[in-house]
Structure I
Amino acid sequence: MSSRDQILARVRSALADVPRTEDPEDFPVPRDYERTRSGPDVVELLVDRLVDYKATVHEAPEVAAAVAEALVRHGARRIAAPSGIPAEWLGEAEAVRDDPPLRPAELDALDGVVTGCAVVIAETGTIVLDAGPDQGRRALTLVPDYHLCVVRRDQIVRTVPEALERLDPARPLTWISGPSATSDIELNRVEGVHGPRTLEVLITGEIASTG
């Protein structure tokens with residue numbers, strides 16, 4: 001007996017006591033996932049997840065000074081900056097705009113990129129980009145070796161379903177959970193294969209109610 005025959009035989013056996021007149025629609029299945037949960041403060045939870053992913057996290061009341069300080073601390077002098085990132089955020093660093101679009105080699109030669117984000121999920125420590133004006137196209141955050149992401153508190157939600165409600169599925173979405181890392185067959189960790197080796201997150205501003 002082939003594997004296919006074995007599977008079909010098990011399906012027939014499982015359905016043996018089901019009346020032929022019965023339809024799947026006769027038994028409604030709840031598909032509305034829980035939209036929010038209580039628990040630790042979402043910022044505290046997010047920081048815990050990001051640190052666990054080996055990202056660097058800072059909370060900063062004033063964005064421009066915090067971004068400029070982070071760039072100096074990292075030694076980043078030439079920075080890719082999407083159109084929505086103000087030049088004054090970068091302090092003494094040179095803002096390299098992606099207009100016309102920078103070639104991969106040009107992006108690779110930069111010291112990093114500064115972006116905002118669309119939404120951040122505390123439970124999974126995931127930053128979601130949607131190519132908005134403060135984020136730019138996907139290549140900007142995949143090629144440079146250092147990514148500094150500014151997160152407003154009102155962009156933080158607790159769960160994935162809450163994040164999905166804020167996102168437009170027609171936009172190009174990039175989901176980032178920590179710095180780029182992968183492991184080979186022997187579980188040797190390699191960083192920077194398909195994205196930046198270093199992810200730094202600045203959390204600023206007020207937080208909206210998330211349940």
Structure II
Amino acid sequence: MIRILLADDENLIRDAVASLLALEDDIEVVAQAASGIEAVAAARKHTPDVAVLDLQMPGLDGVQVAEALATELPSCAVVIVTSHGRPGYLKRSLEAGVRAFLPKTVSSRVLADVVRQVHDGGRYVDPELAAEAIAAGASPLTARESDVLELAAGGAPVEEIATRASLAPGTVRNYLSSAAAKLGAANRHEAVHIARRHGWI
């Protein structure tokens with residue numbers, strides 16, 4: 001029996017997936033979580049074989065949960081299921097040791113098969129997402145430019161970004177203009193939009 005942890009902050013989706021997986025003879029959902037923090041706690045308590053995680057959750061996102069599980073419960077294979085299948089997210093997920101990455105548009109049959117595949121030591125990346133990731137290439141942004149752009153995404157003024165990033169306001173302006181130039185954006189707002197679309201922030 002493959003023991004599953006399901007984590008998704010949308011209760012209806014999580015319940016529906018749990019019900020569908022429960023129909024499989026060799027799969028048992030042993031724990032559910034509505035946030036990343038709950039997912040890590042549930043994994044510690046139930047030691048599942050496979051964690052099926054939503055990418056975007058409150059507290060910790062799916063990639064951060066995967067990183068925590070890689071350290072604390074390396075025997076647990078991680079599957080990311082997302083409606084945000086952007087290239088940057090796929091790259092981050094694979095770097096965190098995620099074994100499978102697929103869109104929420106897949107059927108329950110495909111999900112069950114992927115769970116079996118990763119439980120047996122295999123990997124699975126949705127072919128369409130993989131093709132998009134290859135076409136998009138790597139992020140042109142440095143880690144610091146990404147951080148500053150992420151802080152700018154909420155519309156914070158330069159002074160606030162500088163305080164939160166422990167940088168001088170002039171340095172923040174330089175990072176923002178450098179990021180905008182690399183992304184071919186007219187301003188920081190457009191740069192945020194482009195970086196988000198590719199999953200780079």
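Comparing distance in nm of label points 7 Å out along Cα→Cβ at positions 118 and 134 across structures I, II, the highest figure is found for II.
Work out which structure the value 4.8 belongs to, where distance in nm of label points 7 Å out along Cα→Cβ at positions 6 and 166 was derived from one of I, II. Considering all the candidates, the number was obtained from I. Looking at relative contact order in percent (Cα under 8 Å, 6 or more apart) over structures I, II, structure I comes out largest. Across the set I, II, Cα Rg over 2.2 N^0.38 Å reaches its highest value in structure I. Tell me which structure, out of I, II, gives 0.15 once FRET efficiency 1/(1 + (r/R0)^6) of positions 22 and 174 (r between Cβ atoms, R0 = 41 Å, to 0.05) is calculated. Only structure II yields this read-out. Among candidates I, II, the computation of distance in nm of label points 7 Å out along Cα→Cβ at positions 94 and 126 that gave 1.6 used structure II.
Which of I, II yields -16000 for helix-only ellipticity at 222 nm (-39500 (n - 2.57) for each DSSP H run of 4 or more, over all residues; to 500), as computed? Working through the options, I get structure II.
We did not get these values from a lab; they are worked out from the coordinates using the rules stated. Bear in mind that the values here come from a model prediction, so they are computed numbers and not experimental data. Cβ atoms are built from the backbone, for glycine too; each structure is taken alone.
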